[in-house]
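Below, each structure is written out as structure tokens.
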Structure I
């Protein structure tokens with residue numbers, strides 16, 4: 001297909017595809033699907049080889065969120081049957097992180113429900129990071145605490161946090177349909193604040209909320225404009241007790257097309273298969289590894305994932321390998337940009353650093 005030849009060429013040179021090309025990927029037929037996977041797989045292998053990065057979620061504060069995001073089991077007014085608890089103690093967070101590291105996780109993601117952290121919450125996170133570093137000095141730590149206030153991103157970086165996750169989730173034009181307590185620009189501002197403080201930006205999407213192809217392309221292109229280093233692709237888990245409980249719009253083939261489109265738009269970024277992969281990709285999960293170079297190991301925030309050993313077996317059976325702690329996830333050119341941001345404006349990273 002001329003379309004796929006063009007997309008591969010652009011992906012290998014880190015060129016942004018045309019919006020029409022991205023839409024065309026989502027419109028391909030089932031007969032063309034394996035060709036799409038193979039094409040996007042070439043781009044994935046160019047920048048990440050056959051490595052798969054493992055990430056592990058630690059839910060450090062669960063439920064009772066004042067925001068009304070329609071997809072979330074922790075939202076205001078949610079009737080989902082989930083655990084609700086306040087902040088874990090540092091040793092509890094470290095113990096949970098150790099379980100992920102023991103399974104091969106390279107990055108630990110500390111996630112707290114809520115609109116955003118207070119300064120006291122940042123202190124709590126700082127203590128957790130210290131406890132984790134005491135056990136695992138080299139593990140990557142990502143924080144996900146909601147909307148940030150001035151100076152909080154700097155404090156997180158000083159505490160040893162490597163990355164900050166704040167997903168855009170949906171297109172700007174339709175964001176008000178899924179959330180009314182904050183706006184799309186609030187999320188964009190937090191991602192920019194994290195980057196300005198020297199944190200690696202992790203920001204992604206949730207597919208399956210009733211969005212159009214145009215909406216999906218809009219949000220994935222917005223993430224490219226933000227230059228996110230890591231792009232998690234979540235597939236809606238329709239929790240009972242939430243407004244989107246009845247939405248089951250996704251098929252495994254649709255999920256693969258979304259991942260392929262994301263890879264073409266973000267050729268050298270860490271594309272992660274995140275929440276909902278087990279229930280929507282189902283038996284096609286191994287094919288998704290040809291598109292994404294990163295997965296979450298084990299459970300998610302308020303839902304169970306595939307058993308960790310099953311993930312490791314799937315990765316090996318598909319011909320991939322777990323990325324080691326001594327290997328940089330991002331290609332050198334992107335890793336250097338992250339390092340420069342962390343060191344401060346106007347600095348350069350020495351060659352081979």
Structure II
């Protein structure tokens with residue numbers, strides 16, 4: 001028998017890793033990050049419109065696998081993502097991801113895309129967007145503690161959105177710092193490789209911590225952080241995984257994405273459940289202030305939230321529409337008679 005050919009409704013636009021890289025290069029990484037940040041900001045400003053829930057996490061001794069869902073009245077999105085710190089030693093990525101965007105009206109997916117690269121880009125875009133609200137005025141120097149896969153994306157986003165041009169790098173693995181220094185000098189940054197975290201933070205306007213170990217670590221101690229700095233803490237993202245000494249938290253103004261998730265996964269898991277925090281969506285809507293003075297110590301306790309992935313999925317859907325940066329994937333069974341799925345199967349025999 002002749003196998004029935006898929007109908008138009010069977011196909012879902014799919015963005016591969018190769019096409020994601022082509023899309024980034026077609027726009028330029030600075031514009032990609034800036035435009036993506038605009039989508040994220042737009043969705044933060046309509047935060048109450050979204051279904052919100054902490055991500056669904058399956059923890060093991062080796063790492064974590066998570067689903068991150070959210071929806072507004074028109075679209076549903078989710079991301080599958082893992083975090084396995086041991087992977088690097090075994091030749092695997094620490095973080096991999098893919099995502100789906102679907103129509104709420106009929107449940108049909110409208111996009112399937114890689115999100116390993118896209119997560120790195122949206123994480124950096126979110127950090128720098130928040131930095132635009134919280135970093136000290138005229139900031140130009142950033143310390144990057146942890147020089148792994150996310151490092152360069154953070155630097156590029158902070159330059160595109162906040163004007164950072166000078167970087168001070170430190171990692172416990174000198175090879176990671178050498179890699180980052182080489183890549184970032186190639187992108188036009190003034191880069192200094194440092195021998196300790198203490199050295200890296202000296203003179204920095206922004207401090208980004210981005211380490212991967214799944215443990216309660218102390219990357220920054222209180223004496224290392226001065227007044228007026230902004231801390232972009234993006235490494236802590238699950239229970240038992242932190243980077244900052246508790247004393248830093250008690251004197252910083254803390255800004256979070258979704259408190260219900262951050263209190264479980266973020267730096268503030270070290271604090272009482274009622275410790276005051278400021279929600280970023282309210283800052284972006286102008287309902288509460290961000291940075292209020294030059295001496296204020298601000299902290300973005302970043303864990304990543306599903307609405308940021310939703311924004312990234314919307315952004316990619318819009319950018320690939322009508323282009324060659326996606327390909328049709330035969331993903332959905334679509335029989336001639338919606339009631340006769342079995343008939344479609346038998347005719348394909």
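Taken together, the values in this text are just the output of simple stated rules run on the coordinates, not laboratory data. None of the values given here were measured: they were computed from a predicted structure. Cβ atoms are built from the backbone, for glycine too; each structure is taken alone.
Of the structures labelled I, II, one was used to calculate distance in nm of label points 7 Å out along Cα→Cβ at positions 181 and 245, giving 2.7. Name it.
Values: I: 1.9; II: 2.7.
Considering all the candidates, the number was obtained from II.
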One of I, II was used to calculate helix-only ellipticity at 222 nm (-39500 (n - 2.57) for each DSSP H run of 4 or more, over all residues; to 500), yielding -12500; that structure is I
When I, II are compared on FRET efficiency 1/(1 + (r/R0)^6) of positions 53 and 221 (r between Cβ atoms, R0 = 25 Å, to 0.05), the highest value belongs to I
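For which of I, II does Cα extents along the principal axes in Å, calculated from the coordinates, equal 55, 52, 39? Provide the component values of the computation, followed by the final result.
Details: I: 55, 52, 39; II: 74, 43, 39.
Traced to structure I.
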Please compute FRET efficiency 1/(1 + (r/R0)^6) of positions 85 and 109 (r between Cβ atoms, R0 = 30 Å, to 0.05) for structures I, II and give me the label with the greatest value. I
